[in-house]
Structure I
Amino acid sequence: MNEARRVQGMLGVLFVAIAALAIAVGVWLRLTPAPPPPPPAPPREARIYIPKVDAQGELTYESKPVAIQNPNAAYTEVFETLIRESGVFPKGARLLGATVRDGTLQLNFSPELTQNFEGGSDDEAALVNAITSTAGSFPNIERVQILVDGKPIESLGGHIDLSHALPVSR
């Protein structure tokens, strides 16, 4: 009988040790944050929105597909195409970089964006709407922030407040 009690005691200790280990693993798993999901891959194609004045003098936007050649530079490719093809960006304005943080696309332009802007409120609205609509063609983008030399700007021509991120247009 002594032997049976000794085996029962060892089994009891083993059971308690396994239970304690299971509790410790459970606590560790609950306290360890799950890794963030990988960012979604950019689409293979995006759309740029080019401002046009129709026959009645109304401002409309022509939607044009743009094939993305390099997924790692998708935002840069698309917005450089918008600059080239839209005709609403000031002379010499260039995109210096594009980054995404928490659903906000930050577009960093050269100083010519504000220095060479000569349009009125309609021209400023057309340019900003072209940017926000084009940004809206990326499903993971919720807002767009326009920067010049890496800094927020108040406005392009004094008509639209650009000091904060703008919601994209879809």
Structure II
Amino acid sequence: MGGSEWISTSVPYLAAPSGAQGDAWAAEAAAEGRRGSQRIVQAGEVEAPGAVAELLGTPAGQSVVARRRIMYLDGEPCELTDTYYPVDIAGGTGLAGTAKISGGAIRLLADLGHVGVRVREDVTARSATGHEREQLRLAAGDPVLQLTRLTLDDADRPIQVDVMTMPPRRQKLRYEIRIG
């Protein structure tokens, strides 16, 4: 990562872009004069991890669609992002494949009739696993932040779970809340 602090906000990742065909991550980085990219390392049906199954309201061990990506900022790995969807929403769609999705995943979900209207995010700090240290180029003992985002539709149905793992150095998460 560059020498400056990176400030990320969740808002661009929650609503489908109007007419935009690009990727929200690249656009957010470009707005800060930086270069954001991503590599999809796996996509398809997997057994839901316990915490993900609980958030999606599915039985433990049930299949879900997962997209696993490495996010890069200025060419350096800065985040591991695993996104999970119920199979009845994402199975057989572009969400189950490794190709980039024109307009992004949120746009595709909206086109399929699934629009997120409520989000809950939990942020925790913990030690990095060996795999995370390798993928994020961290030193032994380095911690990570884990942001878990649950997106629900207007019927309070879980439609997406994101699990993002990032090194805390120079990281700042911004939340803006409007009441009333």
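Readers should treat all values here as calculations from the given coordinates under stated rules, not as data from a laboratory. This one's a predicted model, so the numbers in the text were calculated from it and none came from an experiment. Cβ atoms are built from the backbone, for glycine too; each structure is taken alone.
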Label whose coordinates, when FRET efficiency 1/(1 + (r/R0)^6) of positions 26 and 114 (r between Cβ atoms, R0 = 30 Å, to 0.05) is calculated, return 0.80 (choices I, II): II
Read-out log10 I(q)/I(0) by the Debye sum over Cα atoms at q = 0.13, 0.15, 0.19 Å⁻¹, computed value -0.67, -0.83, -1.21, structure in I, II: I
Which of I, II yields 2.3 [distance in nm of label points 7 Å out along Cα→Cβ at positions 50 and 74, calculated]: I
Comparison of I, II by relative contact order in percent (Cα under 8 Å, 6 or more apart) - largest value held by: II
Source structure (of I, II) for helix-only ellipticity at 222 nm (-39500 (n - 2.57) for each DSSP H run of 4 or more, over all residues; to 500), computed value -4500: II
